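Participant: These are the structures in question, set out in turn.
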Structure I
Amino acid sequence: MKKRFVILSVLSFLVLSSGCVVRTVQTNSPSKVINGRIEFFEPKRVAEQTNVLALRCEPIDTVRTAIIGLGRRGLDAVVRLCQIEGVTIKVLSDLSPENTTKGQETIRKFKKPDADLYTGEDDWKQICERSDIDLVYVCTHWDLHTPIAVYAMTCGKHVAVEVPAALTICECWQLVDTAEKTKRHCMMLENCCYDFFELTTLNMAQHGLFGELMHVAGAYNHDLRFNNFNDKNGYWDMWRLKYNKVHTGNPYPTHGLGPVAHALNIHRGDKMDYLVSMSSDQKGMTVYAEEKFGKESDFAKQEYALGDMNTTVIRTTKGKTIMLEHNVTSPRPYSRLHTLIGTKGFAQKYPVEGIALEPNPHEFLNSSELDSLMKVYEHPFLKEIGEKAREVGGHGGMDFIMDYRLIYCLRNGLPLDQDVYDAAEWSSIVELSEASVLNGSMPVKIPDFTRGAWHQLDKLTYAE
């Protein structure tokens, strides 16, 4: 079959060489349809590049850091990084002078040297070019995640970037290719990988407590209606609501996917093969806008593309399945699901933490049994810094563990816990799920961002 790649355009209908009509959204990612599956173009690795699996870089005694974006996540990062040995915050950058001042006040509170402050729209380029920066820590809105990360690596800097790291398949490949060319670290700041329950059940899975994992589930079910429609104290320039007007699928998959992907050793002995995604109609945002602002308000009259509930199912090359949910517009309790199902046992975090094991899998362990088991399999990270993490906080301490591990690995020249392939794979679900939803839940092939090296490592390991 002849293969013809196409560039997708805004809300267009494309007839591909296979004869299939594919509905698309704005993106620069070329795609095709082969044997009933949408496939995105996978560029070949250029001759001078090699993969950066288990990448080790020169140790950095004091990690000189620039934080770009000082909204909620960025200002919280200032607090955490000020409490980690071996970090100097050299730069604080935000379009709001008020936010940079808040960041500076935090640095002074911890009796650290003042940072240089930047408030210009394009100042991030100048920051990346500075010779006295080792790590660029990106906490901006989504649209700038990949551009800043790519430019920072090109300038020789390591990068830590908030989630998702990329919004399109083209951006995912930009991250991978730049990391491979520059041999710089690019870590997505997926904090949920460091949650206490997620780390402990990961340790259980790696010790075979659940047998062979066959199915996992993750989610981002979080009522964000107030923040999305808050033009004063919500998201800067209402960027998240603007995204929801145009895009469907699962735009925020990584909190649920990251921990379970690590449990399944994705690109460390297995890889995600393809997905199918389906969204409900959109009702939640309109109902909320009508009740809060009135039926004649612009918010109520606006059309929103994002369905209330998205469900995406992924199959791996080795026959495992992953189920992801996304719901930010319904009145419901928070949930990331975090479910692990194996041949010998079951674990879940939401709605209540529970573990069930052979020979009595029909009932959860009682509270004392669960507490005892959690102590036996407590992850080494938690034994090392769990108490400090709880003290510092950040989603119960997982944010602090994430930053601590990032700095620890950089200072010791170790591979990071999350690499650029994690960032690309988990972020790719944003566009891949949307492509499936817009085309009647057609299967979509998930690119192999390692370009065939996914079995080079046999399991997930965190360097010590």
Structure II
Amino acid sequence: MLSIFFDFFGELRKKEVFYVNWKGHIFIEDHLNGEGDVDLFVPLIDKAKFEKVASKIGFVNVRSYQADHDFIEHYYAYDEREQKFAHLHVYFKIVTGESFSKNYVLPIDNYLKLNIEDRSGLPTMNGSARRTIFLVRHFLKIGTLYGALQYYREREKYYLEWESFDKSSECKEVREIGITSSDLKRMEKIFIAGGVMKNFLCAKKLKCMLRTYQRRDFFKYHCYLFFNLFVRIFNRLIIKRKKVFHDGLAVAICGLDGTGKSSLVESITSHYSNHFSVKNLHLGRPAATKISLFLKPLLILRSQFKILKGANSSQFQSQISGNNISILYALRSVVLAYDRMVASKKVQKFRNKGYLVVCDRYPGLNEGKMDSPRIVMDKTKGPLYQYLYKVEQKFYRSIKPVDILFNLQAPLEVAIERNDMRDKLGKESTEELRERFSINSGVSFLSDKTIDIDATKSIKNVFATVARDIWLIGLRK
């Protein structure tokens, strides 16, 4: 069990909040170790107390884009020691049925409370109640063609769960919803040896029996079915959205050359995207917009020419000297500023949709420094230069800061050593790195909060620090 689960369950008991693992028993050990979600039932009356405890321990409520149901919530926490996410799938009412619709709300709270056993701090259902709830859920899931297809797609998991049950005692009747012991015996017999058609007919009969507990009538149900199917197909094929946060977060990884920015961005994106909707954007070299697209071939040719010809430090120094900035260079700088402004708006758009947005570099306002305005103030220049200066300044000043910026810091000699080990076409020379370190000393970037990170530590250590801080400082609000 992850330590954060242990702390959480202990606090729930201390605050006298009822909770029970009511389904998904077979893989519970894996789920408690961060490999899957723990299904809990918590009475609706205890929801406020539950959420207070969850917030105290570090759990964050998130939304599922394609399966958002009333009375069902997802909570995640980050276990720092294991660097894993703890996932709770919490039911404040027993909502069940086909996986996509969850069309039944069953008033069986007391049945659950009277049939529990405590195992290592996590109360669960006793053997008889497990089988009873399993059978009810099974037949409510397969009562439609679409529901049956979804169920049988994962039938191996369900049959493994059935085989894991202790069958030494009979299933208990569920008086709250009118299911008798004889009903359960018949359902069990059909489940074991009834065949597809008998299972389907039994499911239709049970649904008829429990129709008063349906959340949607015939018309609303089929409208929901059509819309949900469309959302799932659209999500799978196009937007591929996972869990989203109620309040998204925009973070940036910045630092001078050789500090490990790109590697860290990839690691953080991979780590979080296993569970959540994550968007990765490069603000140092933003994607071309319609305005700048026609310049791309020219810029690529110039870059390749520079690689073949080689560059010296005086060329870099010229970039921050107003006397040496040509109109063509100023125009290119304005186009780059526009691209960065457009990219920053995408950052805010995805953030507002609940994404974790991870930016590789982010703009600043220090003239002539890294990812900042390139055109410096020079009143001796002509009107066109002055106009381009003002436009570039306007673009940069319109960029909103990210929520958190991680500034990777490492001495020049460490950066040079790492750069020598990089396998990258056109990587910076030692002379270029020295010049850039000199030019960019003291650079700052647009952020609400900046956290300096010692990049001389191991990649594993830096990753652990940043992954933790994103959750504890940014997402756990």
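FYI, it's all coordinate maths here, none of it is from the lab. This one's a predicted model, so the numbers in the text were calculated from it and none came from an experiment. Cβ atoms are built from the backbone, for glycine too; each structure is taken alone.
Participant: Looking just at mean count of other Cβ atoms within 10 Å over residues 210-217, which of the labels I, II belongs to the structure with the highest value?
Facilitator: Once mean count of other Cβ atoms within 10 Å over residues 210-217 is worked out for each structure, I has the highest.
Participant: For the read-out mean count of other Cβ atoms within 10 Å over residues 66-73, a value of 22.4 was computed from one structure; give its label from I, II.
Facilitator: I
Participant: Could you tell me which structure in I, II was used to calculate helix-only ellipticity at 222 nm (-39500 (n - 2.57) for each DSSP H run of 4 or more, over all residues; to 500) as -10000?
Facilitator: Value -10000 for helix-only ellipticity at 222 nm (-39500 (n - 2.57) for each DSSP H run of 4 or more, over all residues; to 500) corresponds to I out of I, II.
Participant: Something else now. Matching task: 3.0 is the computed value of distance in nm of label points 7 Å out along Cα→Cβ at positions 82 and 418. Pick the structure from I, II.
Facilitator: Label of the source structure: II.
Participant: When Rg and Dmax of the Cα atoms in Å, for residues 50-121 alone is computed for each of I, II, which one produces 13.8, 44?
Facilitator: I
Participant: Now for a different question. Please state which of the structures I, II yields 21 when relative contact order in percent (Cα under 8 Å, 6 or more apart) is computed from it. Intermediate results must be reported in sequence, preceding the final value.
Facilitator: Numbers: I: 21; II: 14.
Only structure I yields this read-out.
Participant: Here is a follow-up. Thinking of I, II, which structure, once distance in nm of label points 7 Å out along Cα→Cβ at positions 98 and 138 is computed, gives back 2.7? Provide the component values of the computation, followed by the final result.
Facilitator: Details: I: 2.7; II: 2.0.
For distance in nm of label points 7 Å out along Cα→Cβ at positions 98 and 138, the value 2.7 is produced by structure I.
Participant: Using Rg/Rh (Cα atoms, Kirkwood Rh) as the calculated read-out, with 0.95 as its value, let me know the right label among I, II.
Facilitator: The value was obtained from structure I.
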